[in-house]
Structure 1
Amino acid sequence: MTAIRGGTLDAAGLLDVWERTSDLARPWRELAILELSGAGAAEEVARLPVGTRDGLVLDVLEVVVGPGVEADMSCPACGEHLEVRLDLDRVRLPGSAPAVGHEITVDGWSVHFRLPDSLAVGACRDVDGDPEPILLERCVERVRHGDEPADIDGVPAAVRRAIAARMAELDPQAEILIDVACPTCEQRWPALFDPVDFLLRVLDDRARHVLLEVDQLARAYGWREVDVLALPPRRRQHYLELATQ
């Protein structure tokens with residue numbers, strides 16, 4: 001049974017998702033959340049291109065927070081704190097190409113590759129320095145220079161850049177950039193929006209908030225957790241206000 005049912009997530013369901021996934025390491029935490037949403041088994045979702053996975057994450061994020069999200073960031077020029085509202089439909093990009101079966105030929109180099117997936121990106125998370133070698137090692141399946149087999153380590157930097165650019169073309173939602181303008185200094189820049197990081201932060205914050213509400217109402221009225229969670233959010237808020245009077 002999925003914890004996110006029919007595109008809804010009540011307080012009890014939110015705590016269920018949080019409790020089942022909060023101790024998992026990345027990327028298995030987001031994959032487990034997607035499994036609970038009905039997107040498929042975590043092991044299968046793990047092999048989807050990152051952009052396809054992030055499209056599924058946007059669907060879950062919309063269930064949790066609604067069609068728009070508030071993102072905090074700072075202007076890189078003047079340091080002004082900004083609160084940017086994002087319409088999730090506007091950051092949805094075209095779907096990814098198939099995960100496997102891609103080839104690029106540049107300057108006599110022929111490279112067969114697959115698109116980065118959650119496992120490939122996850123392997124780069126804690127790497128000190130440039131993660132590109134690990135990502136290419138995970139994604140490049142075959143290299144030839146002219147008629148001879150070659151190793152990815154020998155591929156020139158220009159060809160590596162071409163591979164990265166082609167991957168971005170094939171999987172545009174793998175990197176969501178939003179155009180941000182600072183109202184103070186009028187600086188404009190493309191800011192990266194990571195839907196997975198945003199979803200995990202929201203899930204943690206909301207779960208802690210619900211637990212605090214349960215604690216306050218249990219202390220005030222002696223109610224059980226199941227009774228508090230069964231209350232509609234607005235009514236729960238009214239009881240919290242009464243309990244603090």
Structure 2
Amino acid sequence: MAVELDRPGSVDDLYLDRGDPIEPWRPVMTGDVFDGPDIPGCSAHDFVLVLSHPCSLRADGVELVERLQALPVALADEIPLAAWKGNFRVMPLPLLRRDDRHYVARLTEFGMLDAADLYLDRRICALTEIGVTLLQQRFFHNQSRVKVQLDRIHAQASPVFAEVELWTQWNEDLAESRVVAGEDRRAVLTAEGHAFDEVMRGDFDPGMSLRAALKERHLQADVRRRVLSTIEERRAQSQ
């Protein structure tokens with residue numbers, strides 16, 4: 001029986017944000033598309049897509065690892081949603097630029113990029129959780145010819161998805177106002193990233209950090225409440 005890979009319910013289900021660029025407050029994540037440097041060894045392409053797994057993007061919880069896996073993204077003919085079950089060699093990126101053009105990330109070519117060469121001002125897309133999960137399913141299948149169910153892929157990365165969501169809110173509430181007030185954005189994002197990481201390393205319960213608690217699905221809401229409470233405390237202190 002032929003393998004049929006999954007697809008999103010709609011194009012909008014695939015994208016968390018598309019812009020020129022998207023807002024810088026969300027940390028770099030798997031599936032982000034950059035108008036960035038060419039990937040060495042890959043044929044001609046327009047953009048690059050971050051392929052590295054969510055759990056391997058950062059060595060210390062804040063700073064990106066020095067080099068990231070990436071896929072080349074290029075213009076292509078439209079692949080209707082119904083045709084996603086085939087087309088195993090690409091990750092379709094329909095209407096990536098919010099116009100009538102369609103793109104694909106080529107799964108048969110990938111390489112390494114220096115993280116320092118990816119600039120937030122040139123990030124044009126972020127995928128939703130389902131978008132990242134579909135990307136991983138298609139890449140795993142391309143490498144192994146094995147279909148991994150979406151729920152298994154999502155469950156493994158769920159704690160990182162939850163943490164990135166909290167980190168984004170932290171930046172929107174605490175970093176953005178500092179940058180608007182005139183502080184250097186890179187310095188602010190770095191400082192607030194380490195402040196957020198310190199909170200996530202803190203105790204949820206004796207012997208369990210907030211970051212570790214995110215791995216327990218039934219504890220994620222409690223972790224969120226604690227982080228939001230810390231944000232409110234920080235905001236009150238700055239007024």
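The numbers here are math on the coordinates, done by the rules we state, and not lab data. The structure displayed is predicted, hence computed values, not measured ones. Cβ atoms are built from the backbone, for glycine too; each structure is taken alone.
Numerical summary
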quantity	calculated
Among 1, 2, structure where helix-only ellipticity at 222 nm (-39500 (n - 2.57) for each DSSP H run of 4 or more, over all residues; to 500) as derived comes to -14000	1
Structure with the greatest value (metric mean count of other Cβ atoms within 10 Å over residues 9-16, set 1, 2)	1
When FRET efficiency 1/(1 + (r/R0)^6) of positions 41 and 145 (r between Cβ atoms, R0 = 30 Å, to 0.05) is computed for each of 1, 2, the largest belongs to	2
Of the structures 1, 2, the one that 0.98 was derived from, the read-out being Rg/Rh (Cα atoms, Kirkwood Rh)	2
Parent structure of the calculated result -0.39, given that log10 I(q)/I(0) by the Debye sum over Cα atoms at q = 0.10 Å⁻¹, for residues 49-184 alone is the read-out and 1, 2 the choices	2
